[in-house]
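Q: Quick heads-up: structures coming right below.
Where a number appears in this text, it was derived from the coordinates with a stated rule and is not lab data. Bear in mind that the values here come from a model prediction, so they are computed numbers and not experimental data. Cβ atoms are built from the backbone, for glycine too; each structure is taken alone.
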Structure 1
Amino acid sequence: MFAMAVKATNTNFFYFYECLFTDLHIRFPLSEFQMGVLRFLNVAPTQLHPNGWAYMQAFSILCKYLSLTPSPKTFLYYYSSRPGKKPSWLSLISKTKICFLSPFTSSYKNFKGGFFKILIEETGRKYFFDGDIPKFPFYWTRAPVKFNSCSYYSMTIEEKHVIAVLSHFSHKIPTRALLRLYVSHKPQKDFMGIFSDSLF
């Protein structure tokens with residue numbers, strides 16, 4: 001469905017699954033955190049499996065309500081990846097001893113058929129480029145990154161603080177419940193309800 005070669009057109013573009021809007025409440029422009037994760041993993045938006053996007057969204061909202069700044073290193077501290085030899089979707093695998101967020105779904109079905117083509121025109125170029133360099137891969141790559149999680153020792157002091165705060169929460173934080181906060185009329189109260197049994 002998705003070509004792995006850059007298209008020779010004057011307008012840059014990439015694809016985005018419909019479910020990432022409807023189910024996961026992702027909006028444009030993407031955050032620096034989201035683009036940083038794609039850049040680290042060396043994958044296009046459609047190349048990252050929707051469950052990986054769900055983890056990313058849940059991590060973003062968790063950090064928001066805890067007044068923390070998410071970064072690719074702090075997020076990927078909790079995951080590893082094992083890309084196959086053949087081009088396919090990249091999944092994020094929770095670390096066995098730190099199974100931080102529950103999967104959005106055990107089997108994300110029917111996500112491949114609905115997608116948008118996002119055209120990047122000149123007026124919006126600043127949101128997706130650093131100069132002439134894209135902030136993340138627009139098209140499927142042949143070399144997604146294989147890694148065993150980001151090292152705690154390579155983090156900044158601020159990033160280590162994020163990990164320290166999150167370490168006080170129990171494992172298997174419900175991803176779906178966190179994502180429902182995007183449409184909640186009382187998100188702060190609902191947030192505290194999610195974590196009433198997960199705090200110190």
Structure 2
Amino acid sequence: MKRDGERGVERPMRPPNYFVAVPLPDAVKRELQERCGRLKDKFDYRKWTHGRDYHITLKFFGNCPPQQLRPILREVSAAVRGTPAFTLSLQGIGYFGGGGSPRVLWAGVRGELEALGRLQSAVERAAAVLGFPPETRPYSPHVTLARQYQGTPVPFGEQAEAWGRDWESEAWTVRSVVLYRTDFGRTPMYAPVEEARFGV
């Protein structure tokens with residue numbers, strides 16, 4: 001239970017959400033965190049992603065009862081078992097929402113995107129077996145950096161320039177996916193539950 005300091009009333013903690021994602025290597029996370037640190041003083045977003053929370057989402061499950069986690073892990077593990085390893089990198093930044101006041105600031109994903117798309121489709125099919133509705137929007141892989149710009153609107157090009165238009169991370173090899181739990185109110189917020197490795 002979480003206590004409301006002003007009224008002394010206890011209220012239940014928000015239940016966790018779950019999602020499957022491609023993890024990022026520590027070196028890439030550190031570089032993203034360093035670059036975001038350069039932007040924080042210039043561009044006023046309500047929330048910046050913690051450096052340990054960077055990931056590439058494949059499927060969002062939302063709040064699930066504990067008894068559903070084992071079937072999710074079983075189906076996802078089976079779906080990715082035959083996936084060959086592939087290579088990704090990150091390059092540049094983009095946004096969702098208005099260009100002057102973006103709703104989401106993100107880093108772009110490059111590399112073997114067809115392989116990433118096949119992986120996402122496999123996870124989506126595994127989720128459908130368990131009754132989770134498929135995503136209706138086209139898959140758009142990215143790494144969320146910040147949310148809800150709340151400062152004076154500025155052209156997005158200024159943010160891209162400050163980030164570094166020619167920036168690209170080192171490439172890494174994807175060999176697994178991870179089921180994460182969202183622990184609301186904690187920092188970092190995403191906790192790995194279990195890894196599903198390719199070829200196992």
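Q: Given that volume of the Cα convex hull per residue in Å³, for residues 27-66 alone, derived from a single structure, equals 108, which label among 1, 2 identifies that structure?
A: It traces back to 2.
Q: Rank structures 1, 2 by distance in nm of label points 7 Å out along Cα→Cβ at positions 139 and 171 and report only the one at the top, that is, the highest. All intermediate terms of the calculation are to be shown ahead of the outcome.
A: On the way: 1: 4.2; 2: 2.0.
Sorting by distance in nm of label points 7 Å out along Cα→Cβ at positions 139 and 171 in descending order puts 1 first.
Q: Out of 1, 2, choose the structure whose coordinates give Rg/Rh (Cα atoms, Kirkwood Rh) equal to 0.99 when calculated.
A: Corresponding structure: 2.
Q: Okay, next question. For the read-out distance in nm of label points 7 Å out along Cα→Cβ at positions 131 and 179, a value of 1.6 was computed from one structure; give its label from 1, 2.
A: 2
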